[in-house]
Structures are given as C-alpha cells and as structure tokens.
1. Figure out for me which of the structures 1, 2 the number 2.7 belongs to, where distance in nm of label points 7 Å out along Cα→Cβ at positions 141 and 301 was derived from the coordinates.
2. Of structures 1, 2, which gives -10500 when helix-only ellipticity at 222 nm (-39500 (n - 2.57) for each DSSP H run of 4 or more, over all residues; to 500) is computed from the coordinates?
3. For relative contact order in percent (Cα under 8 Å, 6 or more apart), which of 1, 2 scores largest?
4. A value of 1.26 was derived for Cα Rg over 2.2 N^0.38 Å; which structure in 1, 2 was it taken from?
5. Where is FRET efficiency 1/(1 + (r/R0)^6) of positions 93 and 309 (r between Cβ atoms, R0 = 35 Å, to 0.05) largest, in which of 1, 2?
6. Upon calculation of FRET efficiency 1/(1 + (r/R0)^6) of positions 197 and 269 (r between Cβ atoms, R0 = 41 Å, to 0.05) from the atomic coordinates, which of the structures 1, 2 produces 1.00?
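Read-outs throughout are calculated quantities, based only on the coordinates presented, and are distinct from any laboratory measurement. Computed from a predicted structure; not experimentally measured. Cβ atoms are built from the backbone, for glycine too; each structure is taken alone.
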Structure 1
Amino acid sequence: MPDNQQTPGLSFLTLGIAPQILQILESRRFVTPTPIQQQSIPTAIEGKDIVGIAQTGTGKTFAFGIPMLQRLAQAPGRGLIVVPTRELATQVDDALRTFAPALGIRTAVLIGGASMYLQREMIRRNPRIVIATPGRLNDHLKQGTITLKEVSILVLDEADRMLDMGFRPQIEEIFRHVPRERQTMLFSATMPPEIMKLAQAHMKLPIRIEVAPSGTTAKGVLQELFIVQKAEKLPLLETLLAEHRGSILVFSRTKHGAKKITRALRDTGHTAAEIHANRSLGQRREALQGFKTGKYRVLVATDIAARGIDVTGIEVVINFDLPDDPNDYVHRIGRTARAGREGRAISFATAEQRATVRDIERLVRSTLNRRSTPALPKRAPLPADHEPYRAQPASHAGQRHPHRHFGSSRRHGRR
C-alpha cells in the first residue's frame, strides 16, 4: 500500500527500526522513507501518541505499521487498526503482511460483507493485529466474539472519513472497550476541528506531525476544471477518454450515478468497472483487481468506496460530480501522481456550482485551471440521479457470547 515519495539523503537506517525489519525493507527495495514515515516512525517506536497529517499516497501505512509491528514483536500486547472501508482494510493488511510473518505476528481482517463465521475462526486463531471497519468490529463486540482488553496500540486511519460516514458512535464504543493505558495514533489527509476534539478526548499529549497542511494536494497533479451543463458531462467524459490513453478513475457523487456511468461507458465499448455500496465485497475486489491488472481501463467509484484504492500509475482522476465535502476533493485527486509520478485531475462543474469550486480552491490554496469545452459528440444524457448516498447502519443481529480475546479458542455457530 505505501507509495514511496522518497526524500533524497534519508535512510530507514536512521529511524530506530529493528534489523529484521530493515532487511525486509531492503529486500523489497524500500530504501528511503517518505516525509511522514521519517517523522512518525521514531516517535511511534517510542510509544508516544501521534496525530499525523499527510496527503493520500504518502506512505502512512508504513508510518504506523512498522512501529506497531516492531513494538508487538518485542513486548506483549495487541494492535488494532480501524479504517473506514473494506478496501482500505485489505490494503493495510497487505502492507503489514510484508513484515508480519517473518516476525511471527498473525493478522486478521474484520470487515462487512464477509462471513462472520470465518471471522470468528480468524479471531480464534489468536491474531496479534486486527484491522477492522467500525461497523463490523462493533458487531463482534456486541456478540461478545472479541474483546479489546489487551490492545496496547490503537490506530485510526482516515479518521475524517470515518466521521463523515457517521461512525462517531462506533468509534466512541471502541474507545470504551480498549484499555486506558495504550498508544493511540490517528492519521488522515485532512484534520477538521471534529478530529482534533476526538484526539483531545482520547489521546495523551499527542505529537502533531504535519508534513503538509490540511488540504494540501499531492505534488505533480495538474488540476483542471470544465464548466459544463449536466447533459454535456457524459460526452465530455468520452472525449477525455479518447484524449488520454492510460488508466482512468472516475468519481460519482452517488452509487446510482456510478452504476449509470459504468453502463454508459460499457455501451460505447470501454472496459469499465464500478465500486460502490451496492456492490458485494467480491464484486468490489474483482473490480479493483481488474483495474490494477488492466482488465478494466476505467474504474467508476463513489467517495465511500474509493478509500483504499491504491493503484500506482493512474493517469487521470475525473470528478464527474464534484464532492459534497471539499476535503473529499483532496482524497480523490490523491489517487493520481503517486510514487512521485505526475498525474492529472479533471473536474466537471455546472455554472450553479461556482461556490463549491471556490470552496475547493480555498481549501487547496490554488486556482483550478479552467479549460474550454471542446466539440462534443452527441448522445443521450444520463438519466436523472437524485438519490443521495446514505451509509447503511451496521447489523447487530445474532446471539451474545462471553467475551473472547483475539485468540479465543471457543468455536461459534454460523451467524
């Protein structure tokens, strides 16, 4: 998962990382740390609380993952990483598995859309680190299939997104279950006041590490804007697909819009897949894997589902719809220009959205480059899409069981 926007002259050797982990880094050709890794890893290894602010694609996973693995390899305790989406949970787990087996540390992923029975089996196998989405973790807490009493290191990744998704109650419940004596690390690309309030309430004198001000966009991203009518969006998208030859990530404001865009692109011969809340976990994984391998040239996603999309080499991010929250613009365009590469972010806006555009420009401290709309092919516009996305409440069905730690040996029936 980590994208190494490396800083010349620096080395992982100077950060206090254990020799065994350094050997793995070297074997994987990770030579120099990114700025967030450089500043976070030594502090985290010391066990201090951290509030880390860094744009998407700067290697935040290694920034908290390496210290967590090193500390757990050297002392008792368990790690808990809470993330907003299924895709991000899987990406974090993949990154940790770079090191975990060699250190004798087992991980488990608890996410919605996957079998509760199989997750109980994973818990029974006594993982030292659990990566979970808030809703599914609360399901297990309510059913008594897991306890967090031994958690010594807690990480909240993409914390602003979790609050945007309405997970504040679940996060507060998680805090009630973990020990007071613990290390807490909170990472995000943006840091609104609500996040700072959360940090003040649940963290002990956290060290604020800000490698770029909140709202800073990735270097190497050319940001462009088209002012268009709604009916012009799809023809313009097709024109841009012909203009660019690489992989394209398209953002829709709603899941229904994403489905319609994908269908329209397929009808015109494009290889396209979709990721949104109406897709099953298996469908989302297949779409993301197909996008990575080139099976699909275009991936259409909503903001909720897009967290965790970690694909190097995305040529263009297209905001078919502007996001409701300007902070989401930062997260969206962070999907291109990764690993030090150049990228392009193109946004579509109607004349009525000028205020939204100004809010985005104010946040990123930059003016989006206006482009004139080219001659467009004629075709029927997309059907109207008025249904907003609503996060689905987590299911809490099932019987309660006595509390179990990560390594519970008791078998439970199928949910």
Structure 2
Amino acid sequence: MKKILSFLIAVISLYSSAQQPVMLNAEVVSSQFDKFLTPLPVFKFTSAHITLNNLQGNKKMEKLPVILPEFPQETDTGYFFLYSGINENGPTKGYITVVVSNCCNNKDAYLYVDLNANLNFTDDGSLIRMPKDRGYVDISLTQADNPARNVTYRLSRFNFFGKDTYFSMLDEFYRTEEKGRAFAGIRNSFREQRLNCKGGDYNSGTDSFTVGLFDANNNGLYNDKGIDRFLVADYKSRVLAVELEKGAYLIPEKGDLQVERNGNVYGIKTNDVYGNSIVMVRDSNAIAQSVFTEGQRLPPLKFNSWNNKKIRLRSISRKHPVYIHVVQFPYDNFQQDTAIFSQLLKKHPDLRIIWLQYGGKANNVNIIAQLPNVTWYMGHTNLKLNRKMRVNKYPFGILLRPKRKVLAFNCNTTELNNFLHKLSLEKAIINP
C-alpha cells in the first residue's frame, strides 16, 4: 500500500511540475501600439444627429437622433466612433460613439462616451478631460452584464512634426470621402492606440521567456478560435510581436495550441476567455522541430549579397566552419558584434561569417559592407530562408562545422568564441 501511495505522490508531483500557470499581469503592449498611426476622424455636429457611414454595411448614410448634454453656447462640438466588439446590440452595433466638446479650438477637450450605447450622452457618468498639451487619456469600455469583459483605448493628439505630407493626404481623404458629414480636420481628430495585449513572464527554472495573448478583434475576449493570437518573446520583453511572420500563433480552431521555444515543446491552455492567465504544459517526450541539433545538416542555402551576387552556403562551408548571423534593424549591438567578428577572424582565419539582414532598408547592408574593417559576407535573407534556418528571434546565430553540419544553434556572438575554441581543439586532436 505504501509503495502505491508513494508512486501516486510521485506521479502527481511530476504532473503538477509539468503544468505551470502564468499570470498575464505585466504591462505590455503589442508591436502595433507605437507603429500604427490610426486616426479617429472627428465630425462636427450640424444638428442633434450623428451620421452613420456604412458602419454595418449600409450603402446609404443613416442619421440617428442623439440626446446631448448642455454645452456653453460658444463650444465647438463633434463626435467620433470607437470600434468595439463589446457593443453587440443597438443601432451602433460594433461601435461606441463619443461626443467631444471644444473639438475645434485650442482648449482642453471633454469627451462624453456613450458607455451604454443608447445614444443618450447624459446618463453615462463622468466626462473625460483631454488636455490640450498633447497628453493622452485611456478609455475603458466594459460590457454592462459582464464587467470582466472590457477593452481599453489610448487617445492622443497627433504629432505632426515631419509628417505633414502624410497628414495632408489623410485630411484630403476624409474631406473627399465624408461629404455627407462635416469633417473637423485631421488636426482636430485623435490618434487611437489599443491596449489589447496581455503578457506575463514564464520561468520554469531551466527555461524562461515572456508569453502573451492578443485580442485581435478587440472584443474583450482573448481566446477566439482562429482570430486571437498567442505571443512569445524574450524574457522580460514588454513589446510583443503580434505578426504571424514574427512568431505569433493563431489560437487553433480545435484543441490546445502547441509551440516550440528554446528546443522545448509546450502545450498552451487558453481557457481563461478574458486573458488573465494561461497554463503552460511542457512535453518532455516531444521532439522539437523548430531547432537544429548538433550534427544535423543545414540545407544548401543561397543568399543575395549586398552587391547582387549569390552567397552559396554549400561552397563556402565545404572546407570551412561558418557562422551565420541574422539581424533586424534597429540593431543595438552592431558595433560590439562587428568588433567581435574582426577579432575572431584574426584568431580563427579558417572561419567564414555570413552576416544577413532580414527586412529593413537594403542600404543598411550596402553601407556596412563597404566599411574598411568588414571582411565577411554581407547579404539579405527573407522569411522563406529564415524558416529553412529555423530562425526564432533576432539577432540569431548558428555555427556550422564544415559541410554545413550544425555545431551550435541559437549561438550569440559572445558564445561564439567558446565554440570556436572547441573546434580548434578538435582540429588539433585530429591533426596533431
């Protein structure tokens, strides 16, 4: 009986250690947060009506009466719409209407959010002050019968410095396309940023990274099948990539998501619909397919050089060890890494280095390649080639023995010297 009890305790202990909940309570944002310049066009009131323009697929513009609060006589007033899956009923289904006073003058603006979506702006609680000094305000929308389901928007004014042409085009677009409404101008409109990403740090003691969930359709739910996304990034990251081509995963239509990280395989349980937590389950029996193990052979890849020639891995690696280094700009460690490469090439003249840029401006590579201390291959890679190399982060490095055999996967520049020392010792033993 004692043996059976001991066995059960051991099994339970192993099972519980394999499953690890992660609270998604870190302050993170998506990679789109600062990148996108999403405008919220403001339209001036010409009567006590708002004008819907194809919000629900209508071909004609529809006017709806609204109940407005009392404003001082000289106040400019307008309105705009926030896209929100929180609002599932009413005439503005899929949107929440916001009235703004002082919309067209150099004063603090005041926002009246139609929280209950009844187009009555006198029964929604306190108004929100929007400072004139280019600050921001966060607006949270909560489903009336389900407070746990909410979405948050960050509203600010646009910074027009250096972007006059872009904003002039936006201005012209809205004035042309919105002829049935009195557009207040892009300078009187707002920028929208969505706080629809949640994240937390996973640390098993032997592996650590940051995970998150992305509410792609902005409806306050974080596990919509085939729509929302699971995110993974370096440990303690606070900006999480939501693009599929940068490592995000769609929540699958059926079953739990399975992902690979650092050579390990994890099952991801996203049962919390509001995205407050997930459960990580490491599968110690699964074999990762997203990494190369030592001794495996890299495909005979070809890269485009900075001067439009081909960099052929097969011929370069026939008799030489090769280090492939993949980066994205901005690239903070550029000076440090180039100094390391110069030192290593003097110490290991047999080594060949292939430095590859993924995305970004081609001119970055062209300039670097012509620097006097750059004596290695410089070129470009793409998503297809990255997948063949199983690139899973940036910067990324992989060290090959001759004939494209992997020695070290995910090898950074500071680790490179140790592995090259190992190669030198092996060579000395074979050829004393």
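1. Going through each structure in turn, the value belongs to 1.
2. Among 1, 2, the structure yielding -10500 for helix-only ellipticity at 222 nm (-39500 (n - 2.57) for each DSSP H run of 4 or more, over all residues; to 500) is 1.
3. 1
4. Only one of 1, 2 returns 1.26 for Cα Rg over 2.2 N^0.38 Å, namely 2.
5. Of structures 1, 2, the maximum of FRET efficiency 1/(1 + (r/R0)^6) of positions 93 and 309 (r between Cβ atoms, R0 = 35 Å, to 0.05) occurs in 1.
6. It traces back to 2.
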